[in-house]
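Next up: the structures, one after another.
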Structure 1
Amino acid sequence: MFKLIELEDTIRTPPDKFGEPIEEVGYDQLRLKYEGMVDEELGYVIAVTDIQVNPVGKIIPGDGATYHKVLFSLLTFLPKIQEVVEGEVVEIADFGAFIRVGPIDALLHVSQLMDDYISYDEKQGVLMGRETRRKLSTGDQVRVRVTAVSLGRGGSSGKVGVTARQPFLGKLEWIRKEIEKLRSAEAEKAKKPEKPAKQAAPTVKQAKT
């Protein structure tokens with residue numbers, strides 16, 4: 001999920017930046033430091049926003065720069081296991097599809113696509129179910145559930161696994177058709193008259209002698 005996280009840090013303003021707007025200097029430094037970072041607690045850092053730089057700085061002996069406290073927010077994306085998300089299919093392969101979810105590409109393995117035997121058509125670039133004839137191709141919008149999260153370390157972007165083999169998951173077009181079928185079935189059921197309840201047979205009481 002996406003989050004806005006408030007943080008505090010210190011920026012260094014070198015002498016050659018004196019005279020420039022301090023917010024711009026701080027924004028450039030924070031972007032270089034945080035944007036694109038992957039952290040186990042923060043997740044994927046997308047953007048730096050809402051910067052407030054303290055105009056009163058400090059000088060360290062032997063360093064001609066000034067140091068300023070800065071408050072700011074980070075827009076982050078941290079996928080959670082069991083979270084339901086929607087995304088676009090950006091790549092199809094024989095082993096599955098990659099789904100663009102926020103800033104990352106999650107893997108929808110072929111075994112997690114649908115309850116059917118699936119074949120891969122390399123020429124058309126589609127995955128297709130043999131019995132259902134359902135097709136998944138690049139550009140399709142899908143709804144999936146996060147099943148595995150492994151954030152990257154040392155410059156790696158990490159891995160996220162998802163599944164569509166649960167009710168009301170998969171290609172949005174498939175989900176809409178499932179909902180239409182349920183509504184039609186409920187409407188047909190409502191039209192049928194209810195059967196009258198069976199009345200119990202009368203009992204004969206024996207007269208006392």
Structure 2
Amino acid sequence: MNDTFLSRHFAEAADIARRLDVGVIDQMVERLVRLRDEGGRLFLCGVGGSAGNCSHAVNDFRKLAGIEAYSPVDNVSELTARTNDEGWETVFAAWLKVSRACERDALFILSVGGGSRERNISANLVAAIDEAKSRGMDVLGIVGRDGGYTKQRGDIVLVIPTVNEQSVTPHTEAFQAVVWHALVSDPRLMVQGNKWETSTLNARASSSNRT
């Protein structure tokens with residue numbers, strides 16, 4: 001039973017990789033290059049597993065791509081204070097307000113459903129998108145299924161293909177990581193190599209020089 005599930009799970013992942021819209025990912029790279037050139041900031045928002053992905057992605061965008069990036073989920077004190085005092089719905093929008101986000105900046109949504117006002121799902125992402133658009137910001141996203149509100153109002157949004165309705169969440173959150181790693185590894189964006197790869201190249205170069 002487990003072997004059957006695991007084989008199917010990874011076969012689905014391979015199928016998703018083949019179906020990804022590389023053209024949309026290429027547009028993301030170009031927009032992020034422009035954002036960096038113009039001195040803009042990148043704000044990443046997500047909830048649940050996607051929130052964890054936001055934290056990881058902030059590190060990569062800052063360290064590897066030289067982009068000034070932030071995520072409200074990294075400040076647990078402010079996040080929980082705003083949730084307690086003002087409500088969960090406005091936590092991300094309030095962050096954008098205090099940060100004086102503007103048209104040079106961009107909002108990057110990582111989400112499975114993309115948010116829905118009608119169903120009151122991820123209402124804080126919906127409010128953040130509305131706030132970003134009111135400030136003239138572009139909205140990027142990596143989402144699942146039909147993309148929800150992020151896809152509806154976003155400017156460059158990649159929808160991870162659904163190959164199994166029972167595995168939308170794990171596949172979407174896994175491929176968020178696959179895609180952002182592709183973004184920061186693109187030569188147009190990467191300004192600093194990954195430690196392991198650069199260490200290996202330096203060791204090989206040193207060995208070659210000795211010979």
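Quick note: the coordinates plus some simple rules give every number you see, no bench work behind them. Note that the structure is a prediction, hence the values are computed from the model and not measured. Cβ atoms are built from the backbone, for glycine too; each structure is taken alone.
Source structure of the calculated read-out (helix-only ellipticity at 222 nm (-39500 (n - 2.57) for each DSSP H run of 4 or more, over all residues; to 500), -5500) within 1, 2: 1. Have a look at 1, 2 and say which one yields 4.2 for distance in nm of label points 7 Å out along Cα→Cβ at positions 74 and 122, as calculated. Structure 1 accounts for this read-out.
Thinking of 1, 2, which structure, once distance in nm of label points 7 Å out along Cα→Cβ at positions 90 and 138 is computed, gives back 1.2? Here the read-out was taken from 1. Looking across 1, 2, the calculation of log10 I(q)/I(0) by the Debye sum over Cα atoms at q = 0.16, 0.18, 0.29 Å⁻¹, for residues 42-81 alone that yields -0.59, -0.65, -0.92 traces back to 1. Taking distance in nm of label points 7 Å out along Cα→Cβ at positions 18 and 34 as the criterion, the top structure among 1, 2 is 2, with the largest value. Determine which structure produced the value 35, 13, 8 for semi-axes √(5λ) of the Cα gyration tensor in Å, for residues 66-105 alone, calculated from the coordinates; the candidates are 1, 2. Matching structure: 1. When Rg/Rh (Cα atoms, Kirkwood Rh) is calculated for each of the structures 1, 2, the largest result comes from 1. Computing relative contact order in percent (Cα under 8 Å, 6 or more apart) across structures 1, 2 gives 16 for structure 1.
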